[in-house]
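These notes open a run of structures that come right after.
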Structure I
Amino acid sequence: RVTDDGLGMSRDDALLALERHATSKIQRAEDLSAIATMGFQVCLVEKTDKLGGNAWNLVISHRGYNYRGYLEDLIRRVEGQPNIEVLFNSEVEETSGFIGNFKSTIKTPAGKKDLEHGVTIMAIGGAPYQPTEYLYGQDDRVMLLFDLDKLIAAKDAKVTGAKQAVFIQCVGSREPERPYCSRLCCTHAVESALELKALNPDMDVFVLYRDMRTYGDRELLYKEAREKGVVFIRFDLDSKPQVEKTSDGNLQVTVQDPILGLPVVLRPDLLTLASAVLPNPTEELGEIFKVSRNAEGFFNEAHAKLRPVDFPSDGIFLAGLAHYPKSIDESIAQAKAAAGRAATFLALDTVKVGGIVAVVEQDKCAVCLTCVRTCPFNVPVIDYTVDAAYIDPAKCQGCGVCVSECPAKAIQLKHYTDTQIIAQEIALAAG
């Protein structure tokens, strides 16, 4: 499917025939619904036995959205869409190829399934951090935000009868092992605090925080909470709250008030932890698709401004918590952006690839593996039939790293060969 006239793959002569088929490993189905609505075939690879992922835990929205109803409607649309095939309890085992010509093997309960597809969207979601501090797991009065939401929705007596509630923010986030902000926790905690106040206006509600990051119009939530009597107390990383159980069985939270300069002792009936958002395991999937991850384990986009939903490898896109922590409305917006990017390729009959690609002179190659180790896109492989490295021109990004690193000078960059560069330098010096 790749044409080459013998002069190298240029923008005018290299074509990829595009399969009108998309595959995705995703918990949020918004982008797939958008692609299928355009008439393209979609295969949805779901690791669990149910669509929706963490969205099922969402109960409260600061904008009044009914997330549960939205999710149920979206799943009905996905399952009722004839262009979408859903594979439950399935995982991608391996993949090969390039944009327009991907071939993946999917492990399903019925056996392995081979799939040819044109593009891939990766949205594998995230997971809440399970704390080991603050008596979590040792006392049922200590819970996570999702657990509190369920009690609030059910108007549980544990909530309605509480006289004091405390929230501790940044549990597992913004610490040396996880320096990033999880972005969702502050807004979620303030929403829950307002719900507690609505159930029982006389309840004392305290939010212990490091920095309140209710960004955008979410700042209005923070203002409303202050007006309704929610008390916010700041703490530093080196003076985190201390939680203990007293001799009479009550919870006791001690925090240093930076304004008073004195410790404040609280005795909550409910203690809610705003835990960090963790990426779902991405190492294996990153190796399968040869895409990069950051130090925290989230997938990296190609460019934050110019290609925010693209991987550096063409034809692979990302969305949702697999990218970084974000709210569900931001995840939906990113999913639609990924669907739009995928559709721009799926709508074409052919796709042209760039002509600036690296080419191996096989007779010079010493199979030292330098190019294999240094390529940031994991493109070079060793072709043992000829005992030399091979660089797939459809995957090569033309960065030139392998060219500069090859000790045998066995790799040249098309249109930027040593001979061409030297000729340009001579012409410049002569001019």
Structure II
Amino acid sequence: MEATWEEALELVASKLNGVGEKAAGLSGDRLSNEDLFLFQKLLRQGVKTPHIDLGNRTLAGGDVTAQVGISSGSNLGELGKGDAIVVVACDLHEEEPIWWLRVKQAAQRGATLVILNGRATRLDKYAAHTIHYQPGQASNTLRQLVNATKIEVETANPSPIKTAADALINAQNLVAFYGAEGVTLAETETLARLLGNLLLVKADNPHAGGRNNGLIAVWPHNNTQGAWDMGVHPTFGPGYKALDNAGKDAAGIYTAVQNGTLSALYVVGTDPVGDGFLADRGKLEFLVVQELFLTETAKLADVVLPAQSWAERDGTFTSGERRVQRYFPAIPPVGESREDWRISAQIGEKLGLGKVPFAASLIFKELATAVPPYKGMDYRSLARVEEQWPIMGRDDLYYGGTGYDNKSGLGQQWAVAAESGSVESFDAAEPATKDTNSVR
């Protein structure tokens, strides 16, 4: 049955009030930074539950990219002879065509391209070294590559992995891409850590932290990076601050829904039923869904809160290169729909979190204080147009090479930890059993 906004918000607040750790929240990674920041704030400070995660997390390693990600001011368009690029477990042509174009062009300028994948991709023909691994052997193969960079053995016929490793470690600049094609979520964390260690192999002069060097995660959606930055994660909060009380991840939340450990679930911008993670609402006593459409999960909800799309309001997204980009409304809001951040703030107000912010810019001001890498950013500076790569005046390029006038800028890029100090190597422990025949 239909209800007024006040009736719906009052019901949601009353059902979440006092539930504590018997409640959980799942979010999508297409939401804005402002949406995501207030989502986790509502759950952690208002509902007082640590159980927060993305509803469909497929790629890990955001904490690694925060330390050794591609350095601020880097320009993929400058990579060429003497530089190296390694691409692991992803198909840039299918997943990130602009990066595919940049990497292809770098290889054509002489950069050494190394591909590690379980199958052939369109980048293979531009690669100096192509290593196709057996199914399930992505991390094992990459581990062999990283270990080979530490071995100084002169042989007449070095292995393909050793040859590729030498090319990477001796490169002037090194950029590494990794994705989730054909690997588990846990394995993507290992890939990120191994590539992080690859960037740190040269202890006296590591690639990490230098301009035109670093790690790039091929995130599945437009603001997966922002979700990491905003702390939509069970083990850390905004700005990657570790939590004393870690919560359940999405898999743990789904299990708890089915066995009755959780009594309430708040779902924003994700569809666990439609995506196949849940068959039904399990043993939940209360389910609230905040969405643009009546998804499969929303059909089972006690309350459905209509949200606005990104085109109907302003906000910010953070790209895979950690560029914080402001966007503006293009169309009027549909019906009585509201911004995701406003809905969370209105529920939070009823749970004692204070007045609802007047505008998205005020939320960004708050999150810029809570997330150290965003310090000094605001809506005014994000809207400023400055010359950024590719250096073509104010022309940028579509995938096919057609120029267009870039009047919005590419955003402000935040610096990784390696740019301002040393970073310790990452724990990427070897598995108990190893398959030495990982390459096809």
Structure III
Amino acid sequence: MQNQVTREQMIQNIRRAEPVFFRNTPRPHLVLGETAAEAGVTPAGPADAADRMKRAEGLLSRLFPDSSFAGSPGCIESPLRALKGSASLLVKCDGELPIAGSIKARGGIHEVLCHAEEIAQTAGIAKPGADLLQLSEDKARRLFAEHEVCVGSTGNLGLSIGITARALGFRAVIHMSRDAKQWKKDLLRSHGAQVVEHAGDFSTAVRVGRAASAASTRSYFVDDENSTRLLYGYAAAAAPLRRQLAEHGVYPSGDHPLCVYLPCGVGGGPAGIAYGLALEFGADAVESYTVEPTQAPALLLAVLEERYEGLHVSDYGLTLRTDADGLAVGSASVLAGPIIGALCSGLYTESDETMKAYLQQVYASDGLRLELSAAAGLGGPARRAHINGLRTPAAQIAWLTGGGLLPEDEFQHLLA
């Protein structure tokens, strides 16, 4: 079993880029109770996001007629599968989400729809709570063409925002960090998005993008470091997951919790999922764990230091260099960080080599094609098993966050 490690020893291990596991003490009352507003979230947010996505199904089906939607046309949802190569691990296959091929489809599409609906309502061509199919009409598209949507990204959020914004008729400007893969930039440009490449990291891309967007009254910036619209889009995954778990005969409880392993970059995705699950099942019935690269443990350091602003992994001698581009983030989200600190039962790190081994294993056993970052959580159950005194899970889920749009040559490189 895992030996007790002091905070100082753990930080020294982090500095050496060694894989670590931090067992956190959740304080869910900070984000689920009366102080939730102080954390910047509201329990009504995920339900509102789910309603908006439901009202958008006809619109998304029309805008993306060639996409493969789960269930009803226009539905942004992914399958929950049992791994053939594991007796106890389920996988949530967000790489199969339509349109964007990653978990970012949940938050990114939702935020673009929020903005489009807001503009349309202000112009008097849409009513609150109405079906969003009308946003595909010519008068809406002419209106959207006068506006710009902007985001800073390492890759997948940029794809989600850019593809959706362009489909609606917006101009899209995507600021990409040095870690972004060339194929993602090429794909965005093929959809008509403007890609601005940066020599700096994710934080640089966000900072420059935010400033450029602020200079125009017709530009809307999707702020991955501080967006509740993104977070609620992710959180809306919880209710459909309850139905999927029931199909597998899984009913989480305080005695037997649902354990979920979430790859973590800036933190918005895992914070949203953890928040939605805590609302849906109750905080005591869920154990959420985040996993980051050994060279980019931004959230782990923020939680350890209890400092969610002004902290960068380079302060600890880390390079931020990882092939898991979706996780190549040096500073935690000021919104997501405290939520993860309040809800997560543990935070841990994996090396690129270990993630690559997981990726290759699930391809060999189950034929799953993943991006490197999506494979990060597959070792979660083994890492958790080394901790004393934990409850027996009702089920364990590795959230497979991306890979649906991965070109074949890129995937073959990961198998080499």
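Values quoted throughout were computed directly from the atomic coordinates according to the rules given, and no laboratory measurement underlies them. The structure displayed is predicted, hence computed values, not measured ones.
Quick notes on this one:
- Cα extents along the principal axes in Å from the coordinates reads 76, 53, 37; which among I, II, III: II
- semi-axes √(5λ) of the Cα gyration tensor in Å, for residues 142-213 alone from the coordinates reads 20, 14, 8; which among I, II, III: III
- The maximum of Rg/Rh (Cα atoms, Kirkwood Rh), for residues 134-293 alone over structures I, II, III, that is, the highest value, falls on II.
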